[in-house]
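Just below sit the structures, each encoded as structure tokens.
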Structure P
Amino acid sequence: MDGDGTYTLVVGLADDACIAFGAAGERRLPAGAYAYVGTAFGPGGFARVDRHRELARGERDARHWHVDYLLGHPASTVESVVTSDGIDAECAVATRLADEVTAVEHLGASDCGCDTHLFGPEPVEQLAETVTAAHEAARRAH
């Protein structure tokens with residue numbers, strides 16, 4: 001995946017899970033789909049998304065971000081990815097999702113003023129549509 005910008009992973013969690021998110025602590029997550037909003041600027045850009053997919057497939061072990069703990073769980077898969085090329089819309093997308101989807105509090109947003117960048121669980125198709133709409137709105141606003 002080339003370029004850089006904002007991305008949202010739609011992550012399926014096949015079974016209920018108790019996941020330790022590093023220093024953020026342990027959370028019980030019901031089965032369903034989750035959305036994680038991030039940015040990929042700088043060296044590698046959207047190659048970060050490929051790294052997330054490798055982690056979810058069990059091809060990597062290193063945990064750098066909160067979402068990595070979810071992706072490293074054996075019941076998780078990357079269902080889809082939505083990107084907004086060349087714009088930093090991470091907080092705009094997260095704010096829009098917070099208005100429409102249940103938030104998993106205090107995860108994935110330690111470097112900004114948002115409460116979270118992880119949302120769910122929702123049915124995967126519904127969440128993918130909501131994520132796409134949030135990215136479309138962010139692109140229109142830029």
Structure Q
Amino acid sequence: MFSVNTYTGTLEENYELVIKQLKALIEDEPNQVTNLANASALLNQFLDNINWVGFYLTEGNQLVLGPFQGLPACVRIPNGKGVCGTAASENRTMRVADVNQFPGHIACDSASQSEIVVPIIKNGTVLGVLDIDSPTTDRFTETDQLYLEKFAETLTKYL
């Protein structure tokens with residue numbers, strides 16, 4: 001449906017296209033797992049220099065592994081622990097340039113060096129988080145953060 005050659009504009013234009021593609025993929029599908037699986041596949045295809053992209057979903061006072069692209073991952077993360085648990089408990093995006101400098105980082109994949117985690121919030125409730133890891137330090141920019149937050153907001157409308 002989409003090819004890598006689709007992304008030929010500026011970073012901002014490419015992110016806008018990805019968000020349009022996300023909407024086209026999920027707007028008529030009510031199944032949450034299907035939508036999260038397609039969302040993670042879309043980001044995996046779009047983003048360069050990443051080694052994991054996926055979702056952790058809120059279940060009680062912890063996050064549970066959801067659809068993802070990458071190596072097998074940690075299954076359960078307590079709220080407030082690691083980058084994902086901190087983003088969920090603080091209801092804010094966490095952009096970590098060097099995960100080795102993050103106190104309490106949970107190393108699911110030792111190759112990961114930087115990470116961005118965006119909470120998925122609907123009606124004031126954290127449904128889960130979008131988690132993206134990179135094998136290089138300082139991979140994620142302010143532009144990435146802005147557009148990944150827009151991506152998560154678009155996704156939330158269909159969950």
Structure R
Amino acid sequence: MARILVDADACPVKDEVYRVAARHKVPVVVVSNSPIRVPQSALIARKLVGDAFDAADDWIVDNVDPGCIVITADILLADRCLKLGASVLAPNGKPFTTSSIGGAIATRAIMADLRAGGDTIGGPPPFSKQDRSRFLSSLDEMLVKLARRLP
């Protein structure tokens with residue numbers, strides 16, 4: 001059965017996830033370190049994990065399977081989930097894939113090295129309407145593909 005797991009603490013598209021999931025009748029688990037309000041729905045569950053480093057990531061990895069779509073901006077979590085067969089989508093609507101994750105990890109490492117060396121570098125561009133629109137379209141497409149693939 002398809003499920004959506006949301007790395008929720010800094011996720012800007014939770015409302016969009018709820019709307020698309022309701023349309024497809026797919027359960028959602030919202031995983032966070034701090035309490036987050038979720039709509040009252042039989043399809044939406046909230047999982048509050050401890051505040052230990054990577055507690056939400058670890059819970060997601062422990063509960064992910066090939067029937068899951070994981071929503072996260074965390075590149076290392078995306079890599080862990082892809083290795084377990086899950087589909088992974090960033091909040092900007094760009095999917096993480098087995099062919100793209102290596103480059104994303106390398107870019108992340110380079111940027112971390114530059115920051116550690118004292119270089120002033122910009123962060124990602126601000127979240128935009130186009131990102132939100134791309135996310136909605138990509139999530140819908142992923143759910144359709146997953147429904148065809150699952151028994």
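Please treat every number below as a calculation from the coordinates, not as lab data. Everything numeric in this text was worked out from a predicted model, so none of it was measured. Cβ atoms are built from the backbone, for glycine too; each structure is taken alone.
When distance in nm of label points 7 Å out along Cα→Cβ at positions 39 and 71 is calculated for each of structures P, Q, R, structure Q gives the greatest result.
Source structure of the calculated read-out (Rg and Dmax of the Cα atoms in Å, 14.5, 42) within P, Q, R: Q.
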